[in-house]
Structure I
Amino acid sequence: MPATFTIHQFATNHEVRPPISYLVRKYFEEFIQTNLLQDKKLQVPHEVAIVLDLYFVEDVVGGPKEIFLSPIIPNKKNQPKKPYMMLVPLGLLKNAQDPQSKTMELMYEAIMLLCVNIFPKLPPNYMANLGKKIDWNYLKSLPYPAPQAEQQYVSDLLD
């Protein structure tokens, strides 16, 4: 089984969460799967299943002001799923001229942060250069604000 990459989107407040289409998340999953995990030079173990739990969080006193990767907890041996929690403060979107583009940029920034932490052998600038291959025109063509049914945050799927 080839290595996999999955993103789960969460929000601490449904009223102010980024109204981004789930298709953005799906695009990034496939993009990382194809362009990073299947890159033969990187030698990513086939059995690994990376799960990025991406939380859009409200600004709170003492909370993160930048994208924050929760400390990585070592997995037990033979545990193929590797979950990682990333916090994206909503304050980073507050004054954005283009909230849709900024949300997508922050999502990729979170993915880059995760990848350089879990794949320490990545060459310098690998993820930044990989980002140049992203089809931003396609992503910007997706509905924004997306209807709630098309956002598909984890809490939406549980209702």
Structure II
Amino acid sequence: MVLPAIDALDNGQRQVLGPKGTAGIFATYPPLYAGTFTAVASEIIGTALLLLLIMVTGHPNNMPFCTMQGIMIAAGLMAISLGLGYTSGFSLNPARDLGPRVFTAMAGWGLEVFSAANYYAWIPSFAPIVGGMLGGLIYKVCIDPYDPPALS
């Protein structure tokens, strides 16, 4: 279905990065100027903020606003993506990157999808896990102990 459009862009030569790189249609890749530390920090901070936002909006004391939880999470996700997404391709979830990366490896781009950009593939697979744990830890240490019991 989309193969003719991809062929028109890369002339049938599956390239991962570069001016005719098309693997980024499916999986996340950093811009050419972004370093490894920048991408790791962006993924960790973005995922920590997202998980913290989800935990705060889902807290029982916030139930008067439970009907607004989806809108608050969507607005927060938009802010996170605008602020941090450009430096790392904006994965925030290993499933968002690993599945499409395996697909592109099988669909003609080859194993370069795992080694491109200084082996970037490990960053969207593991940094969001660290970010999720950090977001949960921040919530449990800084917010949860100071909340009064949930109102009935």
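Readers should treat all values here as calculations from the given coordinates under stated rules, not as data from a laboratory. No experiment lies behind these values; they were computed from the predicted model shown. Cβ atoms are built from the backbone, for glycine too; each structure is taken alone.
Observations, loosely collected:
- Given -17500 for helix-only ellipticity at 222 nm (-39500 (n - 2.57) for each DSSP H run of 4 or more, over all residues; to 500), calculated: source structure among I, II: II
- When distance in nm of label points 7 Å out along Cα→Cβ at positions 20 and 124 is computed across structures I, II, the figure 2.8 traces back to I.
- For 0.95 (Rg/Rh (Cα atoms, Kirkwood Rh), calculated) the corresponding structure among I, II: I
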